[in-house]
Structure I
Amino acid sequence: MANKVLDSWALIAFFEDEPAASQVEEMLDQAGNNKHRLFLSAINWAEIYYSMMREVSQEAADRHADIITRLPIEIVGSTGDLNLAKQAAIYKARYRISLADAFAAALAKGKRAELLTGDPEFRALEGEIKLQWLNPNA
């Protein structure tokens, strides 16, 4: 079974019904049918939460957090996982990417997974990890 990692961009596109939402929904459906496993870094979960809270409200952030718990996504925490934190720190130091994106990339590398994103910031990592580009205009 293949492993895939969602970054914040992918789930925000899904929640905001952006053009790439259908691609994310398809990945969620496939994960629900055990065609692959989906992972999300706790740091990316936090990024989604604070983005929703800032842009909409805390109630909206809480609703989205509740939805995520019901999706076929395994949330991977960084507490005590120094290998994940170290790899994220290496990516953050080497590339001009956000800390949350560095954690998504480190999780993809650690799980030998494809990272599902449409965020152009990940282009710098194309030789480091497997990327599946979601089409923002799908």
Structure II
Amino acid sequence: MGRDYTGKQIGLVAISANDPNGFPMDAPEKLKEMVLEEEFSFPFLFDETQEAAKTYTAVATPDFFLFDENRRLVYRGQFDDSRPGNGKPVTGKDLREAMEALLVGREISKSQKPSFGCSIKWIPGKEPVYL
């Protein structure tokens, strides 16, 4: 998806917030290996304090947020309908539709399915409290 939107008026960034001590595969060094292997074309950041995840009220990996030019949240939802074992291809259909609508100034559908993935691995004692 990152390569598909290179050069378009939309920015992409990934932020990992998982506890690297409890989950070493999510440590920055391992994530860097993934970025290089997959040739990501967008920044991949590490939320060491987990404050970004808490601020955005992220709950899953991945969790997708799309903001307009005024920094208003216009999409928070799933990548697509694929799930492990359901046989549906990974296409990014839902997020792509929202991004395309944003790019051409169309209204983004209010029907947004929540992201699906593993829960964020919070640092023990630092779990967020959402009211």
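Of structures I, II, the largest value of distance in nm of label points 7 Å out along Cα→Cβ at positions 60 and 92 belongs to I. Computing relative contact order in percent (Cα under 8 Å, 6 or more apart) gives 32 for which of I, II? Source structure: I.
A value of -16000 for helix-only ellipticity at 222 nm (-39500 (n - 2.57) for each DSSP H run of 4 or more, over all residues; to 500), calculated from one of I, II, originates in structure I. Each of structures I, II was scored by distance in nm of label points 7 Å out along Cα→Cβ at positions 44 and 84; the highest score is held by II. Determine which structure produced the value 1.8 for distance in nm of label points 7 Å out along Cα→Cβ at positions 20 and 52, calculated from the coordinates; the candidates are I, II. So the calculation was done on I.
None of the figures in this text is laboratory data; all of them are computed from the coordinates on show. Here the structure is a predicted model, which is why all the values come from computation and not from measurement. Cβ atoms are built from the backbone, for glycine too; each structure is taken alone.
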